[in-house]
Structure 1
Amino acid sequence: MSIEKVKVLIIGSGPAGFTAAVYAARAGFTPVLYQGGQPGGQLTITNDVENYPGYPEGVIGPQMMIDFQKQAERFGTEVRSGMVTSVDFSGWPHKVTVDEKTEIEAEAVIISTGASAKWLGLESEDRLNGKGVSACAVCDGFFFKGQDVVLVGAGDTAAEEASYLSKIVNKVYMLVRRDEMRASKIMQQRVFNAPNIEILWNTETDEVLGDEEVSGVRVVNNQTGEKREIPAQGFFVAIGHKPNTDIFKDWLDMDDTGYIKTIPGTSKTNIPGVFATGDAQDKIYRQAVTAAGSGCMGALDAEKFIAEKEVELAEAEA
């Protein structure tokens, strides 16, 4: 297995990864960035992005990530295809294996692997993703202003997104598969108090309807088996996200759902020289702009770490 030595290795290619790359490259580190299984991250399956500063007319998600990549490459980032398959953070420099055949020794590792929305697994849901199907009400709710939408979920995130949508859309049909919600009492109360949220208890999604865009949702009562069609222009899935952090679980401190824990106010993990940014460590905001901000933090933290390491090594040799 070939071994390559790099100053800064960035794992992931969403807003956090590319922003970290811009900062690390401008600091003179010539960072290497591996794109992973979904180059560009979740924004590559987002049609219109209108809430990111600097795009007054909006931008489609894939184009936005092309712009991010070009900017990172302009300053000297080497962007590579490949999947990090294992890591060894037991010593320093840190060892990272790519595609089970290339080993990299990195002085600093910036993790920007993001998180993936959980989906229902319907063919129609996948086919209409970005055409009325969304997993982010804050990102896409605006596009359904004055229209009817269906939202799936019963936890705090679902309740929060239903409440958010209720201020924008005409009506929210909330599908809850049991006869009660998992959300906290205060979040449930917000849903109950919204006059344009209708909760359909013991109800699940049978199919998302529409050819080129969502036109409705066919639902089924899981007690009676009765089916009905709800005319709607939007379909929101709010059943949670899974951070893409499995390969780090033997090394890094995480919460019970797999989000990497960082020292508050920094991107530092429990391993010196390993930094976590973006949705891999943020389960609260999960926005492109906050991910980019944390990517900046990761690069600055890495720069400081490397500088301190160089002083430490110089003193040891003196």
Structure 2
Amino acid sequence: MRDPSQFDKIDLHLIRVLHTVLTERSVSRAAIRLGMYQPAVSASLKRLRDLAGDPLLVRSGAGMVPTETALRMIDPAASILRAAEVLFTDARGFEPKTANHTFRVAASDYLDPLFLPQLVSQIKAQAPHCSIEIHPLSARSDYQSHLAQGELDVVIGNWLTPPEDLHMGLLFSDDVVNLVSADHPAVRRSWDAADYLAAEHIAPTPAYPGALGVIDEHLLSMNLRRNITARCPHFALIPAMVASSLLVLTTSRQFCERYAVKRGEAPEMTLPVRILPCPIPFPRMSYYQLWHERTHTSSASRWLRERVKTVATSLYAHERP
């Protein structure tokens, strides 16, 4: 039986070494990430092996892999590190210029393509020692669980009905429009609902067979169905596909405006595309940031949410949510 006093020897630094070694699966790479000499990391790993009664990291071919015991330790180690980060950040208050914090944001790629670059730019300019991780957000993402476990600070996306058990901040709402090639017949002549439904559409790849996005959910509520002939899991690539085909993309105006050439203005991302009003009425598409109760009063998380709100305001100042 292991002596309980052995666990008194575990400190936060040792947990950080454990997590870094197991996620990097390499003592040398872990040493680089930790800013330590490799012999010091090896000595810490030996202490961890003695405490766990397990080799933790074993050789497999040309590399190293965690043991089953080590795999079970990765998530608890990450939770301890995140808890300590929140504990001491909030104890002394969040000072952006000196803070050493990691922000974790999950975001839909339906967002304005300038949104995340501006968010990262603001965070790095105002909190230079902080890190930021951007995670994908899809219909299959268990973002509620990740928020509850502290694996995410904020999620940003659009939902017809946001979950009621999370805190929510409305960022902006936008008109739903169509993006088409400059050569699309609908540019030269008006089109009606029947023309729109019969046209060839491109849409995001569903998270699972039969899944519907907000556009098709609304059409289904009207007993309508559009003719989707192309799908793509990478939303940011779709405008280029539209530009070189007769496909129709239905999404928010602000997203489309980043790609459409505006008369008298220098566009950020030039493509031979046009924005058309949708012949079928859609409710405005609303985007939110969501967060869990566990980070609601955290000074670091509040600062992050303010940055998200600031970016939304700067990009959508003309909109009235």
One of 1, 2 was used to compute distance in nm of label points 7 Å out along Cα→Cβ at positions 137 and 249, and the answer was 3.0. Which one was it?
1
When percent of Cα pairs over 25 Å apart, for residues 185-304 alone is calculated for structures 1, 2, the one with the largest value is 1
Name the one structure among 1, 2 that Cα extents along the principal axes in Å, for residues 73-216 alone of 63, 34, 26 was derived from.
2
Where does the value 21.8, 79 come from, among 1, 2, when Rg and Dmax of the Cα atoms in Å is the thing being computed?
1
I have -8500 for helix-only ellipticity at 222 nm (-39500 (n - 2.57) for each DSSP H run of 4 or more, over all residues; to 500), calculated from one of the structures 1, 2. Which structure is it?
1
Comparing 1, 2, where is distance in nm of label points 7 Å out along Cα→Cβ at positions 57 and 169 highest?
2
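Laboratory data are not the source of any read-out in this text; all were calculated from the coordinates shown. This structure is a prediction, so every number in the text was calculated from the model and none was measured. Cβ atoms are built from the backbone, for glycine too; each structure is taken alone.
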